[in-house]
Structure 1
Amino acid sequence: MINYPKKIPVFPLSNFIVFPYTTVPLNIFEPRYLKMTEDAMAGNRLIGMVQPKKTGELKKPDLFKVGCLCRIVSFNETDDGRYIIILKGLNRFKIINEIENDKLYREINVDFNLYRDDENSEKENLEFSKIKKILDELKMLFEKRGYNINWKDLEGQNVYQTLSALSMASPFSILEKQILLETENLKERRIKFEEILNTYSVDFSNNKTVQ
């Protein structure tokens, strides 16, 4: 397992999850996260992405226990002082505790052992036929919710990349996305995905509508 730092800055962002081997753009404009990005760029370029809960203080909400360590792989500054960055997911972590500091942004101590196999996760073997039901039902759900997904882009990806991308882009709730993020492996994620989809509709046939 790669020796990642156990103390990392954290960016709490609601309804936003990242999986290893995925890349996502992020628009940075709040002063505290501008500073966090600057510090990360001056160091190892690593930040932790985690979803906040609806409990705790307004400016310091409680955090879900599992997030993903990311590396900033692209950085651009806009004319109005924002940063446009691209993050690449590296390894999921479990939060041990938060660190008291005098910085604008929050820092946490983390443990990667629960997800020590993440560095090999993209090699997990699962046939596309195993997720056909998920893809068919998601297409209907995306259409109902007005989501636009380039399905052709997904065709060239493996099952791990496809399920990760759809988990991140899905119109699921914060908690549902967190459940997918915390799954131990690809097979478990497929099962949880099907369970979540079942709560949206008893039947995805033309005779039923998505709840």
Structure 2
Amino acid sequence: MITNQEILIRLLMAVAFGGIIGFEREINRRPAGFRTHVLVSMGAALIMIISAYAYPNAEPTRMAAQVVSGVGFLGAGTIIFSGDKIKGLTTAASIWLCAAIGLASGAGFYFAAGAASVLALVILLVAGAVERFSEKKKYKHIRLTFHERTGLIGDIGQIAKMLNVLIKDIHMSQGDETVCMVDLVVEVPPNTSYSMLVLELSKIESVIEVV
């Protein structure tokens, strides 16, 4: 029979290992952060402990097996469809992994749980850096300063369509009473030069500056 001390150790190890992944998700402001990952990991560990020790005559893997499929519903809540893009898949996968880490901790496989947590953290950090570098190379940030008037966004859209430029994000802000700013994140195709896009945007009526 497992002791209370061993139960506490296994739950704390699940919290620690799940927290490693949860902290990375938290600092990157993902849909599920530190608390979610820690609770999933600890919950999975508790279910494993109950499965293995609360019912000695029962099959210990039966309850634990349900965690793997059941946590999928939680992960699905982090997935968001935005236009032609799907966001949150990595966070959903990290929640699923935390459940597995919790099961390993609950079973007493601390090395496996710890190794998986560290490897997951390395993958998230390295992959995140590569994605940010790739996005920086792929997308251009443009700011238009203009005298406030209606129809400007439509003019920007027409130029983007003419040059086959894909607008990924657009944000308008107020400078003062008459001057406004539009920040664009665009993907410029190979057959269109960035300088050509800037030149066409600068020709729009009431535009003061394009940087």
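Read the figures in this text as sums done on the coordinates, not as results from a lab. Everything numeric here is computed off the predicted structure, so don't read it as measured data. Cβ atoms are built from the backbone, for glycine too; each structure is taken alone.
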For this session: Kindly point out which one of 1, 2 the value 1.22 was derived from, the read-out being Rg/Rh (Cα atoms, Kirkwood Rh).
Result: 2
For this session: Using the calculated result 2.3 for distance in nm of label points 7 Å out along Cα→Cβ at positions 32 and 96, pick out the matching structure from 1, 2.
Result: 1
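Out of 1, 2, which one gives 18 for relative contact order in percent (Cα under 8 Å, 6 or more apart) as computed from the coordinates?
On the way: 1: 22; 2: 18.
Answer for the origin of the read-out: 2.
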Exercise. When helix-only ellipticity at 222 nm (-39500 (n - 2.57) for each DSSP H run of 4 or more, over all residues; to 500) is calculated, the result is -19500; to which of the structures 1, 2 does this value belong?
Worked result: 2
